[in-house]
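Values in this text are rule-based calculations from the coordinates and carry no lab data. Since we're looking at a predicted model, the values are computed, not measured.
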Structure P
Amino acid sequence: MLILVRHGQTSANRAGLLLGRADPPLCDAGREQAEALARTLPAPARLISSPLGRARETAETIAAASGTGVEVDDRWIEMDYGDLDGCPATALDAEGWRAWQEDPGHVPAGGESIAAVGARVRAACRDLACDASGGPVIVVSHVSPIKAAVAWALGVGDEVAWRMWVADAAVCRVDTSGSTPRLLAFNDVTAHAGAPVH
């Protein structure tokens, strides 16, 4: 089973800012979410994290509960938002949003395209599929890579990313034991649904 986990909340997430390569730490609510995930996720055969601190902190909390070491894979890093990093969504005008949503190859504000994220994440998913068919492989990442991994599981194009929403500390599960991957769960937040929000 490939288990995709979005990192716990940061103050920038709570404020609704576009958060790419900027790297604020988890806030108190995010640390509580990570602890709830650690209590409910299965002990992984492998535990992989984006290199960004908010994902690594979440992964390290899971690792402490399971006794599994954390592997860092740069392919799971969040999309590069370029000059939009740390800005509210309103920093991009309507024409900019339309171009971004209509063309997966569009690069907004000097950052990275959805297609580029999709290419690196699909390669990472293919590399993990065999291991995940034999036991739980947990990947702690971010919104855009998780959407790309779900698109890989469903066998659809990168444009589907705009039709998904991934909550803080949400879990997606992909069965890789068959001839094609199958999405079993998407955006599951039951692990921390009752946690207080700060």
Structure Q
Amino acid sequence: MVEAKLNKKLIASQAGFITVHNYDETTREYLSSCVEYLAVGVGLPANSCVEFPGDKKAGSVLCRKPDDSAWHYLPDYRGQTVYSIETGEPKEITQPGDYPAGTTTAAPATWFDVWNGSEWVTDSAARQAANVKEAEQARASLRGYANDFINAQQWPSRLALGRLSEDEKAAFNDWLDYLDALESIDTTSAPEINWPAQPAE
């Protein structure tokens, strides 16, 4: 089998066969090797070279350098998840190479964790503010339901007209007491809140 000869521009100056090593167009990682026939004046196939890539290494992948000058090893973390140290958002690694800048492999424990330069720490003030806001929203929802129920019974207008029975007056008072209890809740103690029991409907 006649071996092809290449000039300095990697164009065949003598026709023949040559072993080429192929790499991925995007990641530039080594894919395979094969024998190609080159006619005079024909260059190497796209995304290939004649330099042998070398042996595989665990945890690394062989890639062609961007300037196509040589092979080199890059860390292979594909499939792993990293987290933005700015937002805590997860991101799966899909390309060979080092971990993306501004990320860590450590997952934040809560939505309120912030990166202190070496680890996640919980922003207690932010978490407490969120707990208080959630408690206030819950109280508003409970209060709205109670008012809707009271108005649906028409208790205020019927009371003004003297048309409530004693049982209805007692029920009305139970719901008013419930509203008062809701208002007295200290939401700054969230999430440790004992919500008052809703009266029977």
Structure R
Amino acid sequence: MRKIIVLEHITLDGVIQGPGGPHEDTSENFKYGGWIEALSDEVLGKLLRKQMDKTFDLLLGRKTFDNWASYWPQHGDAWEGVNKAVKYVASNKVKSADWQPFVFINEDIVEKVSQLKQQDGPDLNVWGSSDLVQTLLRHDLVDVFWLMIYPITLGRGKRLFREGTIPTAFKVTESTVTPKGVIVVRLEREGMIAESY
């Protein structure tokens, strides 16, 4: 059985929007794109590389897929696994793509993702994909978070945990603090929280 692993760059106030660059996601007039750059260091790079070198398939939302499909095919030498991985894309708009192997999920995403989890194969890594992550959280489909928590607040932007997230307990199974203060933590699902918790 596969696990769904959500990997995110996140601020202290929960923002995951546009970490990589100023033009990555400017929706809702977001002007802080590229906020991870000043806090990245060699230790964080090594931890990221360790994750990137694992065997995985990808589960992505359409916007993340579109961004990555325009970049990674030409930069595969920097991350070989990303081009080899099967890309499962949750979208009602994407029907074909040059970036292969590619499978689009265009209806009943929850049921199809649940079926993917039951299959044999590598774990499904979700990077970015803020809207898709909300669907996964509302239906208790996330098994692991691998978060890079940056010591900054932005006050606005798309957040990881929004209204509708199911109350769930996670346990820390790995953690590191980088020299620039980024907390890198792996959290594995323990179970749902009862209302009387």
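Can you spot which of P, Q, R the value -9000 was calculated from, given it is helix-only ellipticity at 222 nm (-39500 (n - 2.57) for each DSSP H run of 4 or more, over all residues; to 500)? Source structure: Q.
With P(r) over Cα pairs in 5 Å bins from 0, in percent, for residues 79-158 alone coming out at 3, 13, 15, 12, 10, 8, 8, 7, 6, 5, 5, 4, 2, 1, 0, 0, pick the structure among P, Q, R it was computed from. Structure of origin is Q. When volume of the Cα convex hull per residue in Å³ is compared over structures P, Q, R, which one is greatest? Max of volume of the Cα convex hull per residue in Å³: Q.
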